[in-house]
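Chemist: Each structure below appears as C-alpha cells.
Where a number appears in this text, it was derived from the coordinates with a stated rule and is not lab data. What you are looking at is a predicted structure, and each value in this text was computed from that prediction instead of being measured. Cβ atoms are built from the backbone, for glycine too; each structure is taken alone.
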Structure P
Amino acid sequence: MMVVENLLDVKKYFAGEVKENFVVQYEKMLKSSACYQAGDLHETEDETAECIKVLRSTGEASSVIRISEYPIGAEFTCIDEALARIREAHSDIFKR
C-alpha cells in the first residue's frame, strides 16, 4: 500500500512582505491510499488536509527547504490564526 497526496489548492501569503528567499504558502491536499490488487490500481480517498508552510529557497533551481508547517484544523482552527502565529514566530523572515 502507498499513500498518494494530490495538491488541490495552493496560495501564497505575505507576498512582498517577506524577504527574498522566503515563501509562506497554503496547501490543501487530498490524501489517498492506493494498492495493487489483481493487477489493478485501487485508490481510496481518505481525507483532505490543509496547512501553511514557511519555506526557504536554497538558491538552486526550484529547490526549497521547509522551515515550519502549521496544520489547519488540528493545531490551528483557521488560516488567520496560523498566519498570526507565523508573524510572531518567524518575524525574522519579514522585511523591516
Structure Q
Amino acid sequence: MTTRTSGQAALAAGLHGWLTARLALYLDRPEESLDDRTPLVTYGMDSVTALSLCGDLEDEHGLIVDPNLVWDHPTIAAIVDHLTPRLTTQGMDWNL
C-alpha cells in the first residue's frame, strides 16, 4: 500500500474516479462493476482501448504515458499508484 500526503490522496482520488469512469465507458460496463484490484484484461481491455486511454490522459490532462501502461500496471489501483507521484511532481491540478 502506498502512503500519501493529503494532496497526493486528493490527486489519487480524482485520478481513480476519472480512470474508472473512462474505463467503464471504453469497456461498456457500469462503473460500479469495475473492481480496482481486478486485472483490466478480465473486463476485456485490449491494445486499442489501452492506446485510447493513453491518448485521453495526454489530451485531457497533459500526462504522457507509455502505451504499455495497462500491461505494466494491470489494475486501476496499480495505474493510480503509478501515476499519482508523477501528477504530484508535475504539480498537476486534477480538475475533473
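Chemist: Upon calculation of mean count of other Cβ atoms within 10 Å over residues 13-20 from the atomic coordinates, which of the structures P, Q produces 17.9?
Modeler: Among P, Q, the structure yielding 17.9 for mean count of other Cβ atoms within 10 Å over residues 13-20 is Q.
Chemist: Can you spot which of P, Q the value 10.9 was calculated from, given it is mean count of other Cβ atoms within 10 Å over residues 61-68? Before the final figure, lay out each step's value.
Modeler: Numbers: P: 10.9; Q: 13.5.
Derived from the structure labelled P.
Chemist: Another question about this same structure. Here relative contact order in percent (Cα under 8 Å, 6 or more apart) was calculated and came to 39; which of the structures P, Q was it taken from?
Modeler: Among P, Q, the structure yielding 39 for relative contact order in percent (Cα under 8 Å, 6 or more apart) is Q.
Chemist: For the read-out helix-only ellipticity at 222 nm (-39500 (n - 2.57) for each DSSP H run of 4 or more, over all residues; to 500), a value of -3500 was computed from one structure; give its label from P, Q. Mind showing how you got there, number by number?
Modeler: On the way: P: -3500; Q: -18500.
Checking each candidate, the match is P.
Chemist: Work out the source of 3.8 here, i.e. which of P, Q gives that when distance in nm of label points 7 Å out along Cα→Cβ at positions 21 and 77 is computed. Kindly include the intermediate steps, with their values, before the conclusion.
Modeler: Details: P: 3.8; Q: 2.3.
Source structure: P.
Chemist: One of P, Q was used to compute semi-axes √(5λ) of the Cα gyration tensor in Å, and the answer was 31, 17, 9. Which one was it?
Modeler: Only structure P yields this read-out.
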